[in-house]
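> The next part holds the structures, each set out as structure tokens.
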Structure I
Amino acid sequence: MREEQVDVLVTGAGLAGLTTAMFLARQGVSTLVVERHPGTSPHPRAAGQSPRTMELYRWAGVDAEVLGVSKRASQGLRITIASSLGGQVFHQLLEDMSEIDLSAAAGLPWGMAGQDVVEPILLARAEKSGAQVRFATRLVSFEQDEAGVTAELDDGEPYRVWARYLVAADGGRSGIRERLGIPVDGIGPIGHSIGVVFDGDLGDRMTPDVTDLYYLQNPRFTGALVNTDVPGRYVFGTDYHPERGEAIDDFTPGRLAELIRLATDLPGLEPEIRWVGAWEMAARVARRFRSGRVFLAGDAAKVTPPTGGMGGNTAVGDGHDLAWKLAAVVRGEAGPGLLDSYEAERRPIAEMVVRTSLHNAKQRMAPELDLTGVGEPVDQTEIALGFRYRSGAVLIEDDDPSPTENPNRPSGRAGFRASHVPVVVDGVPRPMADLLGHGWVLLANGPQWAAAAREVSAEAGVPLACFEAGVDFGDPEELFAARYGLEPGGMSLVRPDGVVAWRSAVAVEDPAGRLRDVLGNLLSR
């Protein structure tokens, strides 16, 4: 049996797995991705990229490609609850994107691309950066010890791979999570649905130049209908009930076509069905995101109702968070204790996403859903851009327990995402995100930090760039000091994921010594 060795083995080539691999490979970490399916997802599910996700994609160099396949992104988003496309409108949730304008909080736009077109972009960039990706390959078994993980794989022939770490991005029914014996908490199943991708002429039933999403509460079914970037192509979903003896095989092409005609109010429509698949709607969060050298990411860590479009964005966030931390440990820049911060930071995000999506599901699709004890929803813009991390990888020096803040009124405190400020670099207007995302960054409101950053970076062997306001970047709207909460001489230390790790609002007497101590603690050295 042949044997191979890599730094990180990733199972699953969905959004979480490919994101992890893409960012690991960009940092020189040898990475192998295995996926049991023959290729990336053919279904345009998990559509929509938040400005935070677009920041991550920009750091990977794929944001322009994603926007290029998001033809509707600049035109807007409509969300309607109705009985059918031409029937009674119960509620207009969103008329256009101006209602969720985040331009003050983020320098990058929304994307509206589906998973079917995003995954090939991530795949290509991961492979270009050096990752190996193998489809039609199964994980047969794995064992871990103090040094690494040994996995048996099968692509028609069995072989072994030894890796320092294993990332389980193998979906909501994660076999790895089950083998590890990690329980899940939550509700499920909430319902069962059949998804259909079809082509047809809907005339003026839907607005063609925006993402037009309908949640359908019809006397005959409950479901959803949304357009795609392919002209004349749509995604339809309908509920079905195994508890009543229904099975997916009962939904023949003829029956699905009739349901689509009911949904569209077009009795003469002859939809051309391209794809059919069944899925279970549930709301679950793994009790642990880590077991030794194995980490859960994406749907393996949490399963959420699709109502709100947060599942795919959370998967991308998981992948990036894992990647920069694993890379720092593999390269010797951080101690293994840094990896403890993954669960501490990402599990609360998963819980907020699931809780909020459940409330969305009750409003949009399942009024009968009992959410007793679930807790209150969280504003989705705060989850996306106003989240706060709490772990050993941030130095929080206040006692505010709030998990989020309004991203349009940022405080600049440690644990929150680095605030957006329009800056000018070399005479070119740029978002603040362009200064971040490629390592540790010190944003200074005075000259004394540049020498300290060079000294500590050289000593620690950790890339650390320093950008001083008024010297390395212009602040034409004079927002930097206010949004970062800095007095003259103050600074913000920003992690590779664009999160403020430490803030010194005022000048300190020994900047190099203080920075050395803080960075060592943050990196668990």
Structure II
Amino acid sequence: MKKVTFLFLMLSVVLGYSQGPADNAATPSTRDAVDVISIFSDEYANVMGTDFNPNWSQSGFGVANTAFDPGTGNLVLGYPNFNYQGVQFGSVQNISSMEFLHVDIWIDGTFNPNVFVISSGAEIAHGITNAGSGTWTSVDIPVSGITGDLSNAIQFKFDNGNGSSDGIYVDNLYFWKNPTIPGSDATLSDLQIDASTINGFSSGVFNYNYGLSPGITDIPQITAATSTDATATSVTINQATALPGNASVVVVSQNGLITETYTVSFTFEGPPSAATDPIARNPWDVISLYSDAYTDVASTFDAGWCGFSSVEEVMIFGNPTQKYLNNACQGIVLDTAVDASTFNAAAGTNLHVDVYIEAGTDLVSSVFNLKLVNQPGGAAFEINLNAGSSPALVAGSWMSIDIPLDLTTFTGFKEFGITSNLPSKVWYDNLYVYRAPTLSTNEFELENVSVYPNPTNSVWNIQTTNQSISSVQVFDVLGKQVVSMTPNSTNVSIDASGLIKGIYIAKIISNNGIKTIKLIKK
């Protein structure tokens, strides 16, 4: 990739890339954009956002150079100390319409590396025969059989190095197909359902399953079917008439010799009912990550830990629910703009989540793992769920998973992770940490507790007639504790000057019980 050359040339000398190539592979052929999906090449438009050196604990992670200059100004990917190496695509790629995977590779050593295309299907190794150490090897591997799921390619992996003296350098990494004969193109360049391109669309894919959440009665409509060849003789849309049911698009090529039919099957998928609503809890007893029964804490809910979106919110009989997508993990990062005590989970006693796995799913080797992290780089608590765990994963019914935890050290709860090998077959709801309900909120008689002024812009004064207040805690509407006091007095003043305008809840504790009072800061 042609960029600044001098700096990388100097770095290559300093960092010891003396065994790297001093030239480039042959320039790829000119191709139309519709005939190529490029991951790394100067000649084509590359998939945006690709990570060419994800940390998979490979030996060469720290010395990889994803902008190695052979001295020509045409940059390549350099991986010395090579045992294995991954490339994480910036987005899921449907390669089913492509015919070949092209790789140019320069091998420092006598070994024969393997290349894999990783998807939600099986990993399949494809060997690359070393043409001789220190020379470029150019290979085109048929896409047919390259991976278990051509519609969901997400990564490359190279392996078979010794992790020390072996190295590889890679350029022109792309999928391609032969061009279509003029006038015979009967494909679509876009297919939209209800004004959005159908998930996984590719011009060479002719059958699609369009999953609908149970309870939906409105039939989705094909709103756009754009022919790749603007001069195609006809594009005919046939809408579905019932649910479940099929819609189709029939395309006739310009020369009238080719007819292609795209079929969309609308089916119901997912839980046959919504998850059961959680019980009512005091806001200070819950840290909710996702539930409409409580107020969720502020977070980056889908942090992109595996490179792209992991979940989407769907409605199950009117109840918001998260559906897992074609991804291996989800990261939830709690709002770090607030202080560490905001998400103090030390008093938490249980982790709760409701999980539904699609009926008929083989659970023999399936996992659904949950992980709490106490500050980045801190302690972690991981729960591994599978067919033999307790509780065990089951398919076809909601699992209300409630796991006792010892979180006494989790004073800075910052991250939550989910990993699963069941992409697009899992739904979840009501994800939260909680503790057992605190004392009853009606043990003080109202006339025995007074607060003034309320509203206030400076100070609230709380007074009891005959009961010493041992503790006062004030929470905002998100359940964040903003004030904590241990006055041991019948008269307490709460400084509100540093709080923003809004509604707060005061929890007042004495030896005789607990009382909650609504406070207003004006």
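> Using distance in nm of label points 7 Å out along Cα→Cβ at positions 88 and 432, single out the structure from I, II with the greatest value.
I
> Here is a follow-up. Check the numbers for distance in nm of label points 7 Å out along Cα→Cβ at positions 192 and 320 across I, II and tell me which is largest.
Result for distance in nm of label points 7 Å out along Cα→Cβ at positions 192 and 320 over I, II: largest is I.
> If relative contact order in percent (Cα under 8 Å, 6 or more apart) is computed to be 15, which of I, II is the source?
I
> Going by distance in nm of label points 7 Å out along Cα→Cβ at positions 64 and 368, which of structures I, II comes out largest?
I
> One of I, II was used to calculate helix-only ellipticity at 222 nm (-39500 (n - 2.57) for each DSSP H run of 4 or more, over all residues; to 500), giving -500; which?
II
> For Rg and Dmax of the Cα atoms in Å, the calculated result is 29.5, 95, so let me know which of I, II that is.
The read-out was computed on structure II.
Since every read-out is calculated from the coordinates, none of them should be taken as a lab result. These numbers were taken from a predicted model, which means no experiment stands behind them. Cβ atoms are built from the backbone, for glycine too; each structure is taken alone.
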